1. Looking at structures I, II, which one was FRET efficiency 1/(1 + (r/R0)^6) of positions 106 and 234 (r between Cβ atoms, R0 = 35 Å, to 0.05) calculated from, given that it came out as 0.70?
2. Out of I, II, which one gives 2.7 for distance in nm of label points 7 Å out along Cα→Cβ at positions 154 and 170 as computed from the coordinates?
3. If Rg/Rh (Cα atoms, Kirkwood Rh) computes to 0.97, which of I, II did it come from?
4. For structures I, II, calculate distance in nm of label points 7 Å out along Cα→Cβ at positions 82 and 178 and state which one comes out highest.
5. State the single structure among I, II that was used to calculate distance in nm of label points 7 Å out along Cα→Cβ at positions 122 and 290, giving 0.5.
6. Computing mean count of other Cβ atoms within 10 Å over residues 130-137 for each of I, II, which one ends up highest?
7. Comparing FRET efficiency 1/(1 + (r/R0)^6) of positions 90 and 242 (r between Cβ atoms, R0 = 41 Å, to 0.05) across I, II, which is largest?
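FYI, it's all coordinate maths here, none of it is from the lab. Only a predicted model underlies this, so the values are computations on that prediction, with no experimental measurement involved. Cβ atoms are built from the backbone, for glycine too; each structure is taken alone.
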Structure I
Amino acid sequence: MSKEQNNVAILGAGHIAAKMAATLQQMKDVNCYAVASREQLRAESFAKEWGFKQAYGSYEELAADPHVDLVYIATPHSHHYEHARLCILNGKAVLCEKAFTANARQAEELLRLAREHNVFITEAIWTRYMPFSGTIRELVFSGAIGRPQMLTASLGYPVAHKERIAKPELCGGALLDLGVYPINFARMIFGTDIEDIRSHCVKNANGVDIQNSISFRYADGKMAVMQVTASCANDRQGIISGEKGYIVVDNINNPHQASIYDSDHQLVKIYDCQPQISGYEYEVQASIDALRKGLLETSAMPHAETLEIMRLFDKLRMEWGVVYPADTEETGRE
C-alpha cells in the first residue's frame, strides 16, 4: 500500500477517540476519513467536530467500508477483541488501544486471525512508539549513571470511581488501565530476561484491583519495582539508578523530560522531549509506515511482546483472584 494520505477511521467516539481525532487532524499522512459509534447522531456530531468525512451508526458499517485503510479502536478493554476481530475479518488494518485484549487467549486468537487474513494489527501503547523513549534508554546505557542496577516506576490517577476501572465486565482494574505503563517502561529499558516476579494488590468491592505493586528480578541482578494506583494521584515518575548516579523521568505515561543526577544528588544535565502534537502521532505513523511496507506488525511493539505482556497480566490476575467475564467466554474462530 502506497498513497499520499491514508484513510484513518476511529471505532468509538469517546474521550480517547477525541484526543486521537485532534492528533490526526494535524498529521500530513492522514485523511480523517470515518468514525463509528453505536449511535448515529453521536457519530455525526463527532465527525462534524473533528472533520471526518463519514459517520456510521454501527461498527459493522465502518468495517465494511472499502475505503478505510486503518482503524483505531477506542472502545473499552472488554470490547477490543470483538471489535478488532470484526475489522480483521473485513480486511481492515487495526491500531488497537491498550490493553490489547482482556486476556492472552483473546490476544492469541486475534494475532492468529491477522496472520491468516494477512492483516496488519498493532497495540496502541503510545510510549512504545515515542522517540523520547529511545532517548531515555540510550541515556541509561550511555555510561552516564554507570552500570544500571535498579528501576522504579509509579503511576496513579484518582479514577477508581469510573466504570471502566470499577467494573469487571469492562475488564476494569488498575493493572490493565494503568499498569501497562510501568510494566512497558521496565521492559523497554531493562529488557525481558526476567527471572522472578512478585506482586501484591488491593481490590475494590467488585473484585478488581485498584492498587498494585509489582517487582521484577532480572537474571543479571537488576530489579524493577512498579507501583500503580487508581485511588489517588502520584508523582508518575520513573527512576533508573546506576553505580554513578540516576535518571529521573518526569512522567512514565508521557515523558517530556529526563534529568541525570550524580551519586551525590547533584543535577548533571536535563534532556527535553522534542515538540510533538500529542504523542499519539507516533503510533499512527508507525502503523502507516508498516502498511506502506506491507508489514503485519510494528518493530516498536511486536506481536510477541504484546502477547508476552498479556500473559503476564493473566498471571498477575490469577494470583490476585481478579476474574473477568471474558475469561470464561469462548473466542470465535474463522
Structure II
Amino acid sequence: MNISIKALFGMLLLTTALILGGCGPGEEEGPEGAPNGEVEDDEAVPDIPEEIRETEGEEPTLQVFLHEEEQVEEMEFEEYLKGVVAGEMEPDWPKDALAAQAILARTFTLHKISEDGGVPDRDAHASTDIEEFQAYSEEDITEEVEQAVEDTRGEVAVYEDNFIRSWFHAFAGPKTATAEEGLGYDEEDPPYIQVVDSPGMDIVPEEEKNWEESFSHDEISSAVEAVTGESPESIEQVEIVEEGPSGRAMELDIGGVQVPAPELRLELGSEVMRSTFYDEDDIEEGEDEVTFSGVGFGHGVGMCQWGAKALVEENNSPEEVVTYFYENVSIVDLWE
C-alpha cells in the first residue's frame, strides 16, 4: 500500500538510446538530468491483464468493491481512477502533479490486477478500501482531477515491458529511499527505485517538514515485542546500528534487541512516527519515554508528492515528474 498526503500508500520515460547512453547532444533534459518526459511510441507495451481485457487497446471495465456500501459496482477504468487520484493527492494541487499521480495510480491498479487478480476476496478487480487497495474519494473529484486523468488517459509506467511497483509517499525529506530501507522490502530492490534528491524540501510547509513524537517505554517495549517476538531488557538506550543509502535508519538496537526501523514505525503508528529519517542525535532517551525527531512523512520510496508539486511548479510535465523519481522507466499508452 502506498502512502499519500491525504491517505498514506509506489514513472516514467527513457528511450532505448537514453537507457544505454544517457542524453545525447542537443537533447533537452528534465529535472536534474532526467530525460524529457513523453509517451513512448516504439516501446513494447505490456498486455492489459486478461481478467479485465476486452479488446486490446480499449479501455477496460472494472468491478469495484465499494467499501461503504459493501457492494460491487461496474465502473469504467478511467472513471474509477478519478476517485483514486482525488483520494491520494490534494485535489486542489496543480493539474500536472495530479496527472503524475494518475499515471502511478493507473499503473498500480494494473500491476495489482496482473499479480493478484485485484481483490479476489471481494470478487472484484479493485476496492475503495485503502487497506485492501488504494485510497478513493469520489466527493473530492474536481475539474482539475478530471482533466489530469483525461490528459494522461491510458498512460502507464513500465520497466522492461512490465508494470512498475508505483510506490509513492507524501514527503521524502531531502532524499527518497530504496525499497529495502524505506519499506523493509525483502526482495531484490527494483532497479528503477533509486535514491534521488527531493525538490519538495524547497516548498513544503515547516509544520509538515519536521516531526517530533514521544513514546512511553511501555509503548516501545510492546512495539518491539510485536515486531520481533523478543522483549527488550530496557529502553534506556536506543541506537541506530544500520543506515540506508539515503541516511534513513534501517536497524535499531533497543535494549539488546535488533529491530527493523520501518517495521517499528508501522507498529508505533505511521501517522505519529512519520518517517525513519532520523539519526542518533534525534533520539532522546528520558526516564519514562523516548523522543524521536525526524524529517519527512511516509516511507520515502518512489514519488515524493511534495517533490512532484515542486517539479510541476518549475514547468516539468507529468511524465518528467515520473521519470525523475523512477529511473530508466518508460511511459506507454495502453488505450486511447
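1. Derived from I, not from the others.
2. I
3. Values: I: 0.97; II: 0.99.
This figure was derived from I.
4. Comparing I, II by distance in nm of label points 7 Å out along Cα→Cβ at positions 82 and 178, the maximum is at II.
5. On the way: I: 0.5; II: 3.6.
Value 0.5 for distance in nm of label points 7 Å out along Cα→Cβ at positions 122 and 290 corresponds to I out of I, II.
6. By mean count of other Cβ atoms within 10 Å over residues 130-137, the leading structure of I, II is II.
7. II
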